[in-house]
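Enquirer: Several structures are given next for inspection.
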Structure I
Amino acid sequence: MTTMCAATIDRYGSGEVIEINRIARPVCGPDQVVVAVRAASVNPYDWHKLTGTPLLMRMTGGVRKPNFRLLGIDVAGVVESVGDNVDDLVAGDEVLGCAEGAFADYVAAERATLVKKPPNVSFEEAAAVPVGALTALQGLRDHGRLRSEQHVLVNGASGGVGTYAVQLAGILGAKVTGVCSTKNVDLIRSLGAEHVVDYTTDDFTKNVNEYDLILDCIGNRKIAHYKRCLSDTGAYIVVGAPKGRVLGPVPHMLRSLIAFKFGSQRAAIFMAQQTPGDLEFFRELLSSGTMRSVIDRVYPFENIAEAFNHLETGHAKGKIIVSISSESLLGR
């Protein structure tokens, strides 16, 4: 049996429960591509699987211990092999996309969830893109129904989703206001925000009827405050919310839907979809330099526990990346 190194979990907990073990290398299905992983990014999605919180998710993810031992979904790497039904990728192609179990030397991905990596973008920059950018784009365009010249507020603009949302809202023709802390004001301006609200000194909710769309990556204000600063036909799109131990973001999401049920304003909650057309859109934006990835830190594979612990602090600027080199781990 051919083996590889992979980050595995056998119990719920913090980063310290992650172990790098040898497991069987994935077999390529007819519609799949096996990727030699070069980088993968850490998402809240992975953190929830690691910690088993909110407890509600254990109904499907495993009550006492995880049903699925592998972590990671954002991936960038080099095509190792392709399935019989894949005719547009070959071994050696550099790709980015989504694949469950990305924190490993190799991962099997569905062909539809991968696109070719632009040569001008590093593996680390490419691995930062998929889930964060998909969430931002689909929140703005599909659920927010964003139109050119509208005024968008991104609450949590310096995070993994927020840094892409600021850029994509501008690309879609909107006027953008980003909310962040003092240390990140210059960054958010550099990403294209026309206005930046420093939440340590100012309160964006005082701007009555100002915003046509709020993309909320944090959920740290009362729903009535969001309603107050939206236009009469504005949309409140929930991306992030307080992470309660039992129900997680569910209470905030439900309260949002109920509060916006009546009247001309509306709210939406959603899960990002791995849409091939959107991934191709990002490839074009990255290739032209129109969109870029903001990376907080890059950790070597052996320090993956530190990467998750850093995510848990909630202070990461942009994305956290784990760099993976199969050659460096073969001796394990």
Structure II
Amino acid sequence: MELNSYSVAHGLVMGIETSCDETAVAVVEDGSRALSSIIYSQEVHAEFGGVVPELAGREHERRILTVIKQAISEAGLEMSKPKLEAIAVTMGPGLAGALMVGVAAAKALSLAWEVPIVGVNHLEGHLFAVRLEQDPISYPALMLLVSGGHTMLVLVERPGRYKIVGQSLDDAAGEAFDKVARFLGLGYPGGPEIEREAGFGDPSFIRFPRALRDGSFNFSFSGLKTAVVTFAKRNPQVEMADIAASFQEAVVDVLVEKTLNAAKEFGAKSVALAGGVGANTKLRELLAKRAHDLDLGVCIPSRANCTDNGAMIAAAGAWRLENFGPSDISLGAYPSLRLQESI
């Protein structure tokens, strides 16, 4: 088929996501309504305090077919020949071994079911998560994409038109959560553990440093992590909950401040949240409140749509299929793939 000759209006696209430690598959209708979304979160990494790439790949291999079958069944389709417009799959960035499992599964099913395949950038998938929500988003939008592997501010002029206006110069926010949680003995993944402990603490107990308050839109969390560890070592009598709450306060403060400043600088009509750290309650509430105070539109996706999931990949894949056509069956895995800027 020629470019732009595809139409997925009211069609079904299956999305496969295996970039890190979630094996996720979903079926999405019309690029915006999830008929199913199955996520298997790997628990094998908890004892190591972080994701072990080799183990992640093995877990994907063990679970991928089961998760696909569950997603197909929940969507009311037949596994033997589901009526799909396409199969969208994360091709990068991510862990090489993990990505290859998803890409191989997608290619095999593409051939077996005789439907096209669409490679999707994982980061663009997160940006399309807002399409799965009922609240419409106004463009241009300033999106805060914040996860274990990435922290960036992306100006979205419209779907497919992006400009990265800020990003972390060292640790991603989610990575900082994991490292601090591990030091405090709170377990993995660190984000939910820090949030749970912080609920018992005083966020104003100590004011940890906020880095790069220089007018730029970049982030740095390595120094904050070091400050927390140093303080905890020197003050063993301080309650862990107060340390966790003060640390969370510092991270959220910087994320929200830079997001809103960037929205003002680039004339955005709305702000949106994306990525696994977007499940943090304090971040969700503060960003929404401060955006409303500035008369900005705001889209805070459900927690299920913040974490890695197949529905966001299907939504992005549906848009890419309609606008650019399918990918070649020779599609590969690209661990260092970057978000393509076009503004």
Structure III
Amino acid sequence: MNPTATTTYNVTVTDGNGCQASTSVTVTVHTLPIAGITGDTEICTGATTTLIASGGTGYLWSNGATTYIIDVNPTATTTYNVTVTDGNGCQASTSITVKVNPLPSPSIAGDTEICTSASTTLTASGGTTYFWSNGATSTNITVSPTATTTYNVTVTDGNGCEATTSVTVTVHPLPAANITGDTEICNGTTTRLTASGGTGYLWSTGATTYWIDVNPTATTTYNVTVTDGNGCQASTSVTVNVNPLPTASISGDTEICTGTTTRLTASGGTGYLWSTGATTYWIDVNPTATTTYNVTVTNGNGCQASTSITVKVNPLPSPSIAGDTEICTREHNVDS
């Protein structure tokens, strides 16, 4: 018998004596419980979902759990079954499939080493929406940190799954560019300018050595760009002042007679050095032959110029007298 509804069954019993008696029984058919499962059927890798069974008073899940509610975190798409038993002991089963979506694979591209005051553009990929640690929601961000900084981005794909990645932007300090050398020179002289602070150098003259020799004819500014081992650059400059030379001159008699003295007077500066060793601005000379005298004149800037003068010495004349140098006394006549 397999009644589909409550049914009464009668039976008549006859014994060996031919005597009979009848009885009956009612078979009550209970409806099966309506087993149900609710819960998220699509999750992301690593997530947990709560499955809730209903329809009875007792539950047996395929994972062995006997509570009406279970938390599951499958690593792959999985089907969960539950057998529901009601108060009449009737049972029904149902199942639910939880699909596990993979997490997105986020990445960040961009320069991760910059110099102070520079900026870099970081571009995230791997999803459909983005949320950066600085609050930005665009695919890329342009940042200019003043110190080494880590930037995080949370990437969400079309399934709503999220993954986070980060990148550290290292900020290198600028090199300390410096130039040493004489910045005050005299017209016509050369000074060596020496740069420091890096591993590469580019001067405004086009030179790429760490030092340059310059001899400007007028006050000039020289620039150098210094590059260090990280590729960071800084520039500095120095102005070389060009001081004019003194206008050296000597005045005095340039033609004298043997045995006489002439005064030679130099001008044009604040200091004087004669070829005679004298350090006054004037000297008295009495050469015995034609002689050239040099003087080096120094002005207030320390610049020097030299000049010379030639003193011609003329010989004295050689005078002579002609005539008898011996004579007799004149005789006198007594008659006269």
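Where a number appears in this text, it was derived from the coordinates with a stated rule and is not lab data. If you're wondering where the values come from, they're calculated on a predicted model, not measured in any experiment. Cβ atoms are built from the backbone, for glycine too; each structure is taken alone.
Enquirer: For helix-only ellipticity at 222 nm (-39500 (n - 2.57) for each DSSP H run of 4 or more, over all residues; to 500), the calculated result is -13000, so let me know which of I, II, III that is. Walk me through the numbers before you get to the answer.
Expert: Working: I: -6500; II: -13000; III: 0.
So the calculation was done on II.
Enquirer: Next up: For relative contact order in percent (Cα under 8 Å, 6 or more apart), find whichever of I, II, III sits highest and give me its label. Could you put the intermediate results ahead of the total?
Expert: On the way: I: 20; II: 27; III: 9.
For this comparison of relative contact order in percent (Cα under 8 Å, 6 or more apart), the top structure is II.
Enquirer: By the measure Cα Rg over 2.2 N^0.38 Å, for residues 34-129 alone, tell me the structure among I, II, III with the highest figure. The partial results should precede the final answer.
Expert: Values: I: 1.17; II: 1.13; III: 1.79.
Answer by largest value of Cα Rg over 2.2 N^0.38 Å, for residues 34-129 alone: III.
Enquirer: Hey, another quick one. When distance in nm of label points 7 Å out along Cα→Cβ at positions 266 and 298 is calculated, the result is 1.9; to which of the structures I, II, III does this value belong? Walk me through the numbers before you get to the answer.
Expert: Details: I: 4.2; II: 1.9; III: 1.1.
Source structure for this number: II.
Enquirer: For the read-out P(r) over Cα pairs in 10 Å bins from 0, in percent, for residues 178-281 alone, a value of 14, 39, 35, 13, 0 was computed from one structure; give its label from I, II, III.
Expert: Details: I: 14, 39, 35, 13, 0; II: 14, 45, 30, 10, 1; III: 13, 30, 18, 14, 13, 8, 3, 1.
Clearly, the read-out refers to I.
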